[in-house]
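Please treat every number below as a calculation from the coordinates, not as lab data. Predicted model only: the values in this text are computed from it and were never measured. Cβ atoms are built from the backbone, for glycine too; each structure is taken alone.
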Structure 1
Amino acid sequence: MSFKIVQAIPSPQEIVSRLPMPEKLQKIKAERDAEIKAILEGKSDKFILIIGPCSADNEDAVVDYINRLAKVQEKVKDKLLLIPRIYTNKPRTTGEGYKGMLHQPDPEQKSNMLEGILAMRKMHIRSISETYLTCADEMLYPENYAYLDDILSYVAIGARSVENQQHRLAVSGIEVPTGMKNATSGDLTVMFNAIRAAQVEHTFIFRGNEVATSGNPLTHSILRGSLSAHGTSIPNYHYESIIDVIENYETKHLSNPAIIIDTNHNNSDKKYERQPKIAMETMYNRNYDSKIKQYVKGLMIESYIEEGSQAIGDNVYGKSITDPCLGWADSERLIYEIANKA
């Protein structure tokens, strides 16, 4: 057998006992969870912004960024609900490169997943304690979600994971809103099948046990664009694409139909500076068509302190080491512009 055990990883219960979520922060999370749920259920008119770095590689810079977001959140609280991105798992198309804090708490050192689990949990707890903003992460490895399930207020399933059976079944047991991205092919059937699967109950093997789930009615769609057979980006944030998704929702009778528009990835052709344009077009479409306003509940934006990206080892504070992001000045301006149109 070619697998080699590097080290034993403690159970989620052991990790949580080592780094518990303080009771005060549990109450903050419960309040935030309720507010996000109300938006997705159509009981609140607020608009969601899931915003932050492509990947969370440096605790100080990430928490600094979220402290800045918290000050803006206070000013736009009547219109917007900001959910910071603390993405600690980074999918890699070829399997090579930085895979996130879970793998490498220090991007310049070798993988140490036990230290990574502790580091990502510590960063999340510090962020909530300083800002009172609970965060989002991508569920790249379903079995590892248990290390953060008492902390996260939002979960995303990536375009390459959305068709995976274990991801779909695991989401059916998650108690917070979970967005399913459209597949890289752009086939909406894949995304809607994933949403349907996650919204109903299942019995399956998870972390060595037979488990039963009751379904996650807050599972919804994230539109992130797609790729043609020739590798060309095809956006799906335009009016016609959104209407197509809405029409699909209306024939499938899913719970709490909702759409989040991802302003980066193939919607922007990975040109991060296009994100404000995509955000503004989305806000225009919401105000132009009441049905789009009913369904489109938020935006996903990649943003950090410094714009662009850098190579690992360049050590520019607050600059992405994965996909390029908007800088803080442009991000702050964009949040206020979105609030004005929400």
Structure 2
Amino acid sequence: MDEWTLAARQPAVLVTVAIVEGSGPREPGARMLVAAAELAGTVGGGHLELRAIEIGRAMLLDGRARHFERFALGPSLGQCCGGVVHLAFELADPCQAQLLAARRADDTWRLAALDGAPDSALFDAAGVRLAGTSAPVFARTRGTHVMQEQDGRRWLVAQVAAPRAHVVLFGAGHVGTALVRALANLPCTVTWVDERDDMFPAAVPANVTVEVSDAPEDLVAAAPPGASYLVMTHSHALDQRLAGAILARPEVGWFGLIGSHTKRKQFEHRLRARGADPARIAAMACPIGLAGITSKEPAVIAASVCAQLLLMWEAAAKAEAEAGAPPIRLVVSCRP
């Protein structure tokens, strides 16, 4: 269960990393939900998280609406990070949590008063208030931070960013199913595509959308710009049609095709014969996964491909941040 689903279902305390000075186990904006007998998310583990859980559960018992505390990781908690972390604690608003759970694909901002009345509000990416009380004007360019009004009242400004990566995965076989499980808790959304309705499990992770289609090639163009594609269907002929559609589409973030070096050579020859750009063929990842991992177990392939995607996503995010452009959204699609 994720943080917002937990907070929507039962009383819980939301713990947010508000400020980090020096080295810390998590970044500002990291969060966890503490319920009486359940947890979701993490603020970094170790003694810091243990203290956060203790404080959160004490708040549930005594009814405190909020708490803000500075933790010196080395002196007070014995953690070798050595920095200072400020944690904001607040009784979670179930209505706001329900709204956040429903808006997973959209950037939102949360404001929570750290002083005075326990006010809080939820805003969309444009700064339009969606729920809660009135709140001061805030900067949407700084990420999560603590702001102070002229009268000294402090507010936690917490960014709840939607996943920037979108994966389009073609194939609901063993490897595709293992990949969906591996991607479930990663910062991405997944479109999972197959022609065979009976191949999909009864329940899929919250970040996954299932598409049953007799024309899976049509979903290549439907993905957002910068999407990542994974092709691993039950049919080499279908793999080839999908590869051709992906290579013909502009603004593809990454393309991986399951298969051996022999399959790659065959596909390179056929795709060149059909007029595909040689540079884009060369960029196609086939075989998929990190070099040096040779096991063909579906779970191992999935772990290796996820690591490959994470490396690519982080490099892309860094390049875009340096260029001053907004991060792209990636998409992965899988079949058998």
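Observations, loosely collected:
- Comparison of 1, 2 - label where Cα Rg over 2.2 N^0.38 Å, for residues 214-253 alone is highest: 1
- Value 5.0, calculated as mean projected area of the Cα convex hull in nm², for residues 30-101 alone, assigned to which of 1, 2: 2
- Ranked by mean count of other Cβ atoms within 10 Å over residues 62-69, structures 1, 2 are topped by 1, which has the highest value.
- Structure (1, 2) behind the derived value 12.2 of mean projected area of the Cα convex hull in nm², for residues 14-189 alone: 2
- Comparison of 1, 2 by FRET efficiency 1/(1 + (r/R0)^6) of positions 150 and 166 (r between Cβ atoms, R0 = 25 Å, to 0.05) - largest value held by: 1
- With volume of the Cα convex hull per residue in Å³ derived as 137, matching label from 1, 2: 1
- When helix-only ellipticity at 222 nm (-39500 (n - 2.57) for each DSSP H run of 4 or more, over all residues; to 500) is computed across structures 1, 2, the figure -12000 traces back to 1.
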